[in-house]
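Listed after this line are the structures, all set down as structure tokens.
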Structure I
Amino acid sequence: MATPDPRLSAVRALNRVLPGKGDGESLREVLRDFPLQGSDGGQMRDICFGVCRHLRPLNHWLNQQLSKPLKASAQPVRLALLAGLYELWFSDRPAHAIVNAYPQLCRKLKAPWAAGLSNAVLRKASQITIEQAVADAPANIQLSLPDWLFKRWQKDWPDDADAMARANLQTPPFTLRVNRQQQQRADALTALGEGARAGSVAPYSIYLQPARPVFQLPGFEQGALSVQDEAAQLPAELLQAPANGRILDACAAPGGKTGQLREKFPATDLTALELEGKRLARIREN
């Protein structure tokens, strides 16, 4: 059996998240259907998250290079070009390897006509930086924000809007939540070893640097640890409820806070609601 191509897997995943017609699926949900592990899995996920994070500047420069817009049916080709641009400008992978990889990827996408386009676009991109590529673009495109959101930030936080937008482009840290029903945070820190540190706000949060595949984390498969941003852990920690009361978790998928509420209030009657059946299944798994 051939080894899965992480770049091809990334494009196929992105095609479900960023379809030409809009209304795509959640990236985190889609990635569950692409269980690549090791360095290939890391590369695929990096490309997926990176293209989504920097979509506006990547699209801006690519559109300037096209003599005419790509057809809607060529959306996988567009995504492949965006993935190549992301790798060139935001990863430390060798430029020549990236440029050489994407014409072949276009052939795997059954679009051999795009091989020459890919080669020309990526070779040109390899000669410049992202800053040079978007130097003529408005700030909201450079910062990869929707127009309406950047205007709102400028209105509400005029002195901080740019800094907020730049922070928004940074790769978030890998953060865990300790299941208080199974272990203490201090014990989890010891088990995780070097690179683990306690969060400063949420009492059961842990930061881990560098990130590791979750199934390599001690206790993850047994539910002793969950992946959850520290800020996302705060609502359940601040919630007060009677020991035997009732809690409604509305719009509950994927279930991180549902699990956290069960850990904090083990005797309550906890109800989780979710509109989409597929996402409801994810809550049950968690």
Structure II
Amino acid sequence: MVFLGVSGMQYSGGTFSSARILVAEDSNVFTSMISQKLREFFDIEVEICRNFEQLQLAYDKSTQPITLAISNINLPGAENGEALDYLLDLSIPTIVFTGTFQESTREKLLASDIVDYVIKDNVFAVDMLAESVCRFLTNHRHHVLIVDDSPTARALLSSRLKRYNFRVSVAENGQKALGILKANPDIGLMITDYNMPDIDGFELTRRIRGSLGSHQLRIIGVSSSSDRLLSARFLKAGGNDFILRPFIDEEFYCRVNQNLDTLLQIRTVQKTKAVA
């Protein structure tokens, strides 16, 4: 399976025919487009639920767990968002696909721990949806390490990444991070705080770069400091990206995706050269 998404990123590595995906949408046009796209690229046959009753029946009639749901906010029989609440109450990972969108809607959606949202406002909307589905189904292949001395910060970042289906490890200081990296060579991304008591983010990055290059491990630094020079210093220390807190979920997820996409591209080039 190879899929070239709207971002230009190429995904490969098998099909997802065993995934059970529900589409809660009453538009014939969009259900047809979504079904065709997911079948064509990922060999997925989706289950269409055109109203709230069909959605409930789809959940009740089968013991097979739902891998992912794609849901409109407003569905016949659930005109006030009850379908989305129903899916989230069942802890079913959900991507919202909607044409009704305001800032207040966005804040409510992100607060409800959805996987992603895609707005039906352009010709690429279904492609963007397919890309979001593919990321969710493949994110488990990525192992991410979070390094932060704050238990609250670790828990917040961990929950965000797990929501997107990443495998996550955590370390409360730089020394433990070095040990985890040594024991887990499959870690491809590290997100580290700058201000830590034993080894700060700069020093941790410098030590890691002594043995692991950017083609092996991507590093994103985070900080709540107002010092705008931190980002430049971090990048010069060997980091690949830097985010100032507080950041919004969309920015965080995009930065994570961009770094992992770069890592995949580098590895693809290396494999191509090795074969040649």
Structure III
Amino acid sequence: MDDLAGFLRTRRARVDPVAVGIPTDSRRRVAGLRREEVAHLSGVSVDYYVRLEQGRATQPSEQVLDALARVLGLDETERGHLYRLARQRRRAAKAAGGRLRPELLRMLDLVTDAPALIMSHRMDVLAGNRLARLLYGRPIPGLNTARHIFLEEAERGLYADWESCTRDGVGHLRLAAGKYPDDPRLASLIGELSMGSDRFRRLWARADVRARTHGRRAYRHPLVGLLELHQENFALPDDPGLELLVLSAPPGSPAEDGLRLLAALGAEHTVTAPRADAGAVGDRGGR
């Protein structure tokens, strides 16, 4: 799904030669650095770096990876992704399997003033509290937010900053592909999104990776209007690949009023949804 060679090529193409001390003129036709320039700046032979980009060199040393990360200007998230791609042949991470623990489901129910949900590395929403169901306006089990964002045209208006959501979504799936390269359902999802969305294909080709741990999320709900919320992502250490997401509103903000109104409207028009603990985590397709 993802490979070291492709990642190196895309990162090389974005580096400004002038920024690393290489003079340029109008005759230069290469975007970013040439392969021999990366090799020279990294202290490796040109032949070895070419083999890396062709996928013929395996298991580069820590020193080589450190040098490449420095020359290519990788941030912390990209550096971690580079290392995972380089080690894929040694071992691949395994995602959580089996049922969601009852304790997790009880914890979701304790969050009453903010939408809260549990999401997998494939962006399958496995469980959510009452406000999460009201926010999305649909039952939570079966929702895959990547499909929701890219393929369900009628739902696009829910995301007030749709373009930012698409970049975050693709960056998340890129990271997941590096962590779980042997996950056939993840590969199938990426293929489905590539076939169904021009924007997904363009963003995927850029090979950007993003680890969104917190930040602003804005929704334009059809009943209560704009909700500017703060998202916090909490990794679940005993459940690899799963995260708890909580979307909170600042006290006294219009978004807090909006969530209260949404909850009140939901009480009048009860949304019934099957509990997420009815099925196994490993068996969900997110469709």
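Some observations on this one:
- Across the set I, II, III, distance in nm of label points 7 Å out along Cα→Cβ at positions 26 and 234 reaches its highest value in structure III.
- Structures I, II, III, by Rg/Rh (Cα atoms, Kirkwood Rh), for residues 50-121 alone: label with the highest value: III
- Structure responsible for 16.0, 51, with Rg and Dmax of the Cα atoms in Å, for residues 114-225 alone calculated and labels I, II, III on offer: II
- Structure (I, II, III) behind the derived value 21.5, 69 of Rg and Dmax of the Cα atoms in Å: III
Each value in this text was obtained by applying a stated rule to the coordinates, not by laboratory testing. Computed from a prediction, not measured in an experiment: that's the story for all the values here. Cβ atoms are built from the backbone, for glycine too; each structure is taken alone.
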